[in-house]
Structure 1
C-alpha cells in the first residue's frame with residue numbers, strides 16, 4: 001500500500017500517514033498528518049475508523065503533540081485532550097491516549113516509543129486473532145472443507161492497522177486455502193461492508209459476494225454460510241456482545 005507497505009496507518013518521518021477511508025473504493029489516497037487538529041479532523045470525518053485503528057491514531061496524536069509542543073506544558077495538555085475527545089464514544093481512543101500521555105515525564109522520545117508500542121501490540125494482536133480464529137473455526141466445523149463465511153461491517157486492516165480482527169480470521173482461512181467464499185453484508189447507512197470489506201477481500205484475492213443487509217437472515221436460514229464472523233464494539237463480562245446495527 002504505497003508508503004504504508006501492507007499497513008493502513010503508521011508513523012513515518014515525524015508524521016502520521018493513513019489511508020483515507022472516506023475515498024475508498026473509488027480512490028486510494030494516503031494522507032499525511034502533521035498537526036493535532038488535522039488528526040482530530042481525520043478521526044471525526046472517519047478517514048480513520050475502527051476501534052483498534054482509532055486507538056493507534058490517538059496514540060500517534062499524543063506523539064504529534066509532544067513533537068510540536070514539547071511536554072509538561074498547557075499546550076501539550078490541551079492538544080492531548082483535543083485528541084482524546086475527537087470521538088467521545090471510542091473507548092480505545094481514550095485508553096490509548098491516556099496510556100501514551102502517561103509517559104510524558106520521559107520527554108517526547110518516550111512518548112513516541114510508547115505510541116509505537118501501541119501500534120506493535122495491535123499488529124501482534126491482529127495476527128494472533130486471525131490464526132487462533134482460523135484454527136477455532138476449523139475445530140468447530142470439523143469437516144475439513146473450505147468454509148463459507150458471512151460478515152458485516154468492516155473488521156480488516158483498515159479498522160486495525162493490518163490484517164484486522166474478524167476479517168483477519170477470513171484472511172487466515174484464505175491463506176490456508178480453507179475459504180470457499182466470504183459473504184459481505186453492505187452495512188447501511190455508511191456501507192462499510194460494500195465500500196471497505198469487499199475492497200480488502202479483493203486485494204487479498206479472496207472470493208467474496210456482496211449482499212444487501214436484509215439478505216443475511218435469509219441466507220443463514222438456507223444454510224448458505226457455515227460461520228458468521230463479526231466485530232464486537234462491546235463485550236460484557238458474561239460474554240454477551242454488542243456490535244453494528246444488523247449484527
Structure 2
C-alpha cells in the first residue's frame with residue numbers, strides 16, 4: 001500500500017478512530033487542505049466550501065456512518081437505533097458542497113446485534129469506516145474507482161438533536177421508549193419530569209412488553225439503580241405503575 005500521500009483530516013469524537021487508523025497505516029497527516037494530496041472528513045459537522053474541497057489533488061472523502069442515501073445529516077446512528085433498524089453500515093463518498101450528497105466510492109454493511117447504545121454502535125461503525133477507508137484510498141489514488149451517484153430520490157435526512165428531544169413520550173409504545181433511551185445515550189439523555197425536576201432514564205429493558213427501568217438519575221444527583229432510587233423516593237413507584245406499560 002502506497003502511503004506517500006499527505007492527508008488533511010477533519011473530525012472529532014468517534015471520527016478520531018479514522019484519524020488514528022490513518023496514522024497507524026503510515027500516512028502523513030498535515031495541517032491544512034493546501035498542504036494535502038487528499039482530505040478526509042469523519043464526524044466533522046460543518047459544510048466545507050467548494051474551494052477547500054478542491055485544493056487537494058485527489059479531492060476530499062467523507063466517512064459517514066450510514067448506508068447513504070439513507071440517513072444523511074448529523075445524527076445517523078441515533079436515528080438508526082430510534083427507528084429499530086436491523087442493518088446499517090458505513091459509506092465513503094467523494095465530497096461536494098451539499099451535506100452527505102456526493103458520489104459513493106465504497107460501502108460496507110453491518111448487521112446490528114443486541115441492543116447497542118449510540119456510543120457502542122458509533123465505535124463499531126467508525127472502526128469499520130476506518131478499515132474501509134484504508135482499503136479505499138489506494139484504489140482511489142490509482143484511479144481504480146468509478147464514483148457512483150447516490151439515488152437522491154431515496155435520500156432521507158436526520159436532524160440535529162436538541163436537549164428537549166430526549167423527553168420521553170409515554171404515549172409511544174414501550175419498544176420505542178426503550179430505543180429512545182439507547183439512542184439518546186449519553187446526550188441529550190432520555191428523561192421525564194417529576195415533581196418539577198428532570199429524571200434521566202439511563203438504562204432500561206423490555207420484559208413481557210413492558211419497559212423496566214434499571215438505572216436512573218435525579219437532577220443534581222448521582223446515577224443509581226432503580227432499587228436504590230426507590231429507597232430515597234418511595235412515591236416514584238406510583239410513576240412506574242402508571243407509565244411502565
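Brief remarks on what is shown
- Origin of the value 3.9, where distance in nm of label points 7 Å out along Cα→Cβ at positions 128 and 232 was derived from one of 1, 2: 2
- Origin of the value 14.4, where mean count of other Cβ atoms within 10 Å over residues 72-79 was derived from one of 1, 2: 1
- Of the structures 1, 2, the one that -14000 was derived from, the read-out being helix-only ellipticity at 222 nm (-39500 (n - 2.57) for each DSSP H run of 4 or more, over all residues; to 500): 1
- Distance in nm of label points 7 Å out along Cα→Cβ at positions 160 and 192 - structure with the largest value, from 1, 2: 2
- At a computed 21.4 (mean count of other Cβ atoms within 10 Å over residues 96-103), which of 1, 2: 1
- Of the structures 1, 2, the one that 40, 24, 17 was derived from, the read-out being Cα extents along the principal axes in Å, for residues 80-151 alone: 2
- Value 2.9, calculated as distance in nm of label points 7 Å out along Cα→Cβ at positions 16 and 216, assigned to which of 1, 2: 1
Coordinate-derived values only; no laboratory data. This structure is a prediction, so every number in the text was calculated from the model and none was measured. Cβ atoms are built from the backbone, for glycine too; each structure is taken alone.
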